[in-house]
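Derivation of every value follows stated rules applied to the coordinates shown; laboratory data play no part. On a predicted model such as this, the values are computed, not experimentally measured, just so you know. Cβ atoms are built from the backbone, for glycine too; each structure is taken alone.
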Structure 1
Amino acid sequence: MSERKKSAFDERITSERAILRRYINEGRDLPTDVFPIGQPIIKNPVSAEKVGVYRDFGQRKSVTADMDVIGEFAGKSKLVPSFLEAGPRQLLYHDPQSVRAAIVTSGGLAPGLNCVVHSIVTRHWNTYSINEAKRGGVFGIYDGFIGLYARPLDKVRLDPDITEYWLDRGGSMLGARRLTGKTLEDLATTITENLTLNDINILYVIGGDGSLTVAHEIAKHARTVSVVGIPKTMDNDVLWVWQSFGFNTASEKATEVVNTMHSEAESTRRVCIIELFGAESGFIAANAALASGHVDLVMVPESFMALAEEQYEKLLSLYVEYLSRVVRDKERAHAVVVLAEGVGELLKQKGISLGGTLITGKEFAGQFRSYLQDKLKDRIGQAVDVFVNQPRHNIRAIPANAYDQTYCERLGALAVDNALAGYTDFMISQWLTEYVLVPLELVIVGQKSIPPGGMFWKQVISSTGQPHIESPPAGESMLST
């Protein structure tokens with residue numbers, strides 16, 4: 001077997017188990033502790049009867065339920081690492097009435113952004129009684145880190161009367177533009193200065209792994225500010241998150257699109273290629289395909305990652321041969337292909353060709369369509385038309401469903417509870433069904449991917465009936481189910 005050509009996809013950690021195994025093998029302790037920026041001495045004015053039982057520093061939740069991994073820790077005479085449990089605190093660091101908090105939504109969109117913002121705002125106002133007469137306030141920052149980097153800050157005062165009307169809106173009412181051309185050091189230094197100039201005590205960063213990387217850097221610079229991350233990614237690829245908010249809504253909408261396109265393809269006797277989001281992880285594509293039950297082929301980056309270079313083109317050839325049989329054998333010639341957008345970029349980075357032409361990345365859906373167009377025939381030998389549907393933005397800039405809206409409410413409220421206690425440099429997360437505080441340094445080491453050797457992906461390809469190439473797992477990241 002030849003050596004694989006290295007790409008950006010090879011450099012990242014793709015599972016929490018991989019992180020745990022690395023620390024076990026190196027004999028190091030997993031950095032799971034989160035600390036306040038100072039000693040909390042303010043008695044919480046909100047009773048436990050109103051917000052629930054106070055959590056203390058001793059209440060923690062295990063990082064894993066995997067008995068094999070737990071056994072490995074025991075074999076090294078080490079305790080299983082644990083995260084601090086999220087929840088209201090009896091002692092606070094920030095005065096809840098005079099605190100000044102800023103909220104930034106950054107990176108790509110996901111259903112539920114406005115719900116998280118509303119939850120943070122209502123928790124500060126309705127639960128902790130923030131008081132503008134004491135200079136307290138919650139500020140929304142426009143346009144992501146662009147607004148946070150600007151002088152003066154591009155901000156707006158928020159209260160529940162304003163944000164309530166955002167709940168049924170998709171996208172982000174604060175905006176979520178990307179800031180480019182700045183170094184991480186420059187970003188963190190300037191943003192820290194701006195936070196100081198505006199007397200901001202708490203910064204909530206709602207974003208994916210890139211935004212959380214910036215948040216971690218800000219936390220290292222802004223020692224008097226509680227920096228809190230709230231994981232946002234429609235792709236569900238943030239580490240140490242059971243499921244990212246918005247993923248449920250996006251998967252549901254993507255499934256609707258797949259079902260609609262199936263009806264279109266079947267009725268018009270065509271083959272439809274549906275390109276969905278998933279730059280480096282194919283969770284949306286795979287979940288929509290499995291939920292629909294009408295998909296003949298689903299292509300995600302992970303299905304190629306563990307293969308040797310010559311196997312990439314072999315797998316593509318197997319896919320084409322398989323689709324040819326599917327179309328030919330059906331009485332009403334048609335097929336549905338679900339494609340994660342990241343497949344094209346991965347194949348481009350690997351220098352893979354399709355029909356003698358190098359794959360160009362973002363145009364892969366069109367390239368694949370053109371290639372299939374010359375290959376697919378129905379049972380009487382007539383050409384079958386192939387078309388591409390790209391509903392990507394239609395599944396992310398939509399309001400959250402009931403599940404995600406409830407989830408966003410929990411995340412936002414718990415973010416406030418722990419920020420007021422002074423904790424910083426952490427992400428609020430639902431992990432193994434429990435809400436916990438995860439240090440940002442653990443979050444930003446990689447991106448979660450579908451294990452191609454795991455049960456979930458095996459069930460997906462069993463559902464579609466598509467061919468696959470068995471290969472040894474490419475490291476620990478491929479071992480989890």
Structure 2
Amino acid sequence: MIPLPISLTLLGSALLLSNLTTAEPTPGPPPITQLLAESNATSNTVASLLPPTLDPWYRAPTTYDWAATEPGTVLKIRRAPQLIAAPVPLIPNALAAYHLLYRSTDSRYNPSWAVTTLFVPRSQAPPLLSYQLPYDTCNPNASPSFALALSSLTGDPYGDITSALSLGWLVAVPDYEGPLASYSAGVQAGHATLDGVRAVLAVGEGLGLGLGGMEKTKVALWGYSGGALASEWAAELSVQYAPKLGESLAGVALGGLTPNVTSVTGYLNRKKGAGLIPQGLLGMASQHPEAYEWIVGRLKPGTGRERFLSVRGMTGAQAVRAFEYEDIYGYFVGGEGDLYVPVMKGMYDVDGYMGYHGVPGMPVFVYNAVNDELSDVRDVDALVERFCGVGANILYQRNWVGSHEEELVNGRGRAFRWLRSVLDGSYGELYGTMGCTVQNVTYNIMPWADKSTSGNDGE
């Protein structure tokens with residue numbers, strides 16, 4: 001991916017938020033049928049490949065008071081044919097693709113909006129998978145709705161979207177970081193994920209998808225690493241924020257969890273993934289202006305400050321390459337201590353710690369490498385134990401093989417099997433977990449693996 005210059009990215013971010021105040025608003029949004037008709041009228045036009053900060057479509061409507069609508073209300077729809085166009089579709093197995101811009105709520109419970117990309121399978125069936133990609137960046141122009149259409153990503157980066165479509169599932173891929181690309185802000189991500197599901201269910205009938213509304217459609221959430229962050233926050237926020245989703249949420253699969261943001265920061269500093277620290281700090285602080293001002297003000301002046309802030313124009317992968325093994329604390333006047341003053345602690349308390357905003361009411365599958373180098377597995381153990389102590393239903397597999405990156409692949413098949421069971425109704429028969437089950441396993445499927453230990457379970 002080729003990032004925009006920082007000045008252009010910041011200008012675009014300002015434009016994205018320039019319509020928070022509208023003049024002479026009309027009573028409310030057009031009905032879904034009208035939005036769909038407008039989308040169909042432009043179905044032969046390839047959607048704009050302008051980045052989100054420069055594409056007017058990514059801004060909330062100005063013709064009515066969108067902020068007064070309910071979370072999950074669809075505000076705009078457009079087709080996204082560039083994702084599935086022949087001769088070599090970026091996302092195979094999809095019959096159609098749409099972008100939905102919908103009303104959401106940010107970390108401070110202010111009205112906001114987000115976008116989800118909906119893929120319709122060729123053999124349509126009611127189940128919906130909300131798949132949260134780990135895009136790990138504070139750059140809005142690296143959001144999935146735009147990035148998936150870039151050939152440099154070859155479409156589906158992990159093949160999971162294509163695999164889910166082949167099973168006849170609808171797949172929604174939300175830009176859960178929102179218009180500010182608030183990477184690592186848990187409440188923002190959870191809200192946007194849940195509202196993305198509500199938006200898809202709202203348009204399902206108009207699109208002829210066979211959805212039966214919130215009461216009848218089975219929905220699963222899945223994410224790994226940064227995608228698991230969004231999925232986990234959605235799971236624990238669902239009871240208080242989206243109670244009407246209720247029984248529709250059949251299950252959530254979480255891999256490579258990062259439950260404690262301050263622990264992750266210490267774990268990553270001077271390591272290969274150190275570039276995720278500035279991305280995460282600036283991303284979360286975009287929801288907390290006082291913390292953002294503190295971070296920028298405490299950066300050492302000169303080229304170091306410019307270098308730190310340059311991540312605002314990078315993808316997550318670019319930041320990892322640019323800052324690998326660096327001491328990120330060294331960019332601050334007060335070193336590590338600058339990240340633990342009251343204004344920063346207040347931000348972390350809102351957006352940085354899993355397990356304090358509610359208890360998942362649906363079955364949960366957690367899979368994690370014991371030797372994960374991105375996040376201490378003891379933090380995952382503690383999160384699972386916390387939820388289990390208050391009645392959650394969790395199957396937790398601790399894989400003694402591989403690292404964070406390797407578990408992405410080692411755990412994929414297990415996640416798919418589990419997700420399939422909660423969506424097709426075979427979960428009780430195949431897993432039968434009530435309460436919590438913790439398994440120590442050794443799953444090896446990668447080329448570097450010792451195949452003598454491939455696929456062995458242990459208790």
If you rank structures 1, 2 by distance in nm of label points 7 Å out along Cα→Cβ at positions 131 and 443, the highest one is 1
Quick one: distance in nm of label points 7 Å out along Cα→Cβ at positions 115 and 427 came out at 3.2 when computed from one of 1, 2, so which one is it? 2
Kindly point out which one of 1, 2 the value 24 was derived from, the read-out being relative contact order in percent (Cα under 8 Å, 6 or more apart). 1
When log10 I(q)/I(0) by the Debye sum over Cα atoms at q = 0.10, 0.13, 0.16, 0.18 Å⁻¹, for residues 267-434 alone is computed for each of 1, 2, which one produces -0.50, -0.73, -0.95, -1.12? 1
Answer label among 1, 2 for the case where Rg and Dmax of the Cα atoms in Å, calculated from the coordinates, equals 21.0, 69: 2
